[in-house]
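FYI, it's all coordinate maths here, none of it is from the lab. Predicted model, so just to flag it, every value in this text is computed and none were measured. Cβ atoms are built from the backbone, for glycine too; each structure is taken alone.
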Structure I
């Protein structure tokens with residue numbers, strides 16, 4: 001048997017299909033309950049670590065109130081270019097502007113995540129940073145991409161796992177972090193606290 005052993009109920013405090021997919025790929029069983037936290041209410045002060053962990057923890061706590069026995073995972077992902085926060089574009093012009101800034105340059109993607117279990121007084125936050133370099137974009141590439149509608153619910157106006165993948169020249173750091181959740185770090189924390197466990201597989205035979 002290769003299925004992970006789960007010793008606790010797991011809840012993803014996000015409706016993001018990308019985060020759901022990543023946790024499913026990691027072999028986890030969980031439920032999804034979107035938080036009611038308004039991300040726009042959190043002011044950008046130029047500190048990506050504080051910004052993302054504040055929102056991730058707020059999302060996890062919001063859901064954990066109704067699920068005190070569960071281990072709730074909240075997350076927030078942002079794109080930062082030269083100290084500026086590039087959120088989700090609100091128009092074609094805004095998406096075009098963001099992609100123009102990213103063209104031929106390196107930006108940073110931060111995901112803060114939180115794990116909360118109220119009945120165990122467990123609160124944990126962590127931030128993971130990745131650096132993403134875009135190839136220089138031609139105007140017709142930008143115009144094609146903004147016409148696809150893919151950019152408009154994505155921070156930074158692109159999806160690394162979608163049609164925007166061919167814009168990406170390199171990624172320094174966690175790829176899944178750029179998608180929306182640093183799976184390695186989340187899984188490491190859940191394993192360390194025995195929320196999930198590895199099944200016994202027997203001893204490997206030497207050759």
Structure II
């Protein structure tokens with residue numbers, strides 16, 4: 001049933017967003033050199049790799065690591081990329097991944113292929129059995145601000161408590177976070193360290 005819903009909703013939005021995708025694509029091309037879409041191998045269900053889609057927000061040649069691992073991520077982000085990241089519009093191409101079955105709407109965010117520690121932590125607690133999501137419990141509780149241990153804790157909590165009601169709770173919180181542009185790193189590691197110190201427990 002969930003797969004059927006994913007197909008219908010993702011297809012609806014993909015068709016509806018054709019004009020928006022076109023406008024964003026044109027601005028990206030005018031703003032900086034490189035492709036419109038950024039593709040990357042991510043870890044999916046059962047630790048199988050899949051091709052992950054986003055609108056490109058960084059310059060060509062940026063190290064292929066998670067944003068929070070860049071010493072000065074701000075210098076790699078393009079001018080329009082800052083807008084896309086703050087509004088989370090860069091994530092829209094993942095509707096393609098949802099339509100293909102690589103992802104779902106609610107679930108743990110797919111780790112990069114080279115985030116080995118996060119992969120190991122998630123596998124140890126069984127999170128790898130879930131289909132990765134466009135948004136998830138960790139996303140609405142810190143997003144880029146979280147270290148691997150904290151991400152895994154939130155993902156494990158979701159695994160043990162997931163339900164339709166919980167999914168709607170995450171969805172509503174996601175909308176709220178996106179509107180407030182919260183939890184996005186674009187200037188280095190300081191905010192991660194600050195958030196780590198402030199966060200001491202996982203709450204439902």
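So mean count of other Cβ atoms within 10 Å over residues 105-112, computed for just one structure, reads 20.5; which one of I, II is that?
I
Suppose you compute distance in nm of label points 7 Å out along Cα→Cβ at positions 41 and 57 for every structure in I, II: which one lands on 1.6?
Answer for the origin of the read-out: I.
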Which of I, II yields -0.25, -0.84 for log10 I(q)/I(0) by the Debye sum over Cα atoms at q = 0.08, 0.14 Å⁻¹, as computed?
II
One of I, II was used to calculate helix-only ellipticity at 222 nm (-39500 (n - 2.57) for each DSSP H run of 4 or more, over all residues; to 500), giving -8500; which?
I
Kindly point out which one of I, II the value 2.5 was derived from, the read-out being distance in nm of label points 7 Å out along Cα→Cβ at positions 113 and 145.
I
When FRET efficiency 1/(1 + (r/R0)^6) of positions 25 and 129 (r between Cβ atoms, R0 = 30 Å, to 0.05) is compared over structures I, II, which one is greatest?
I
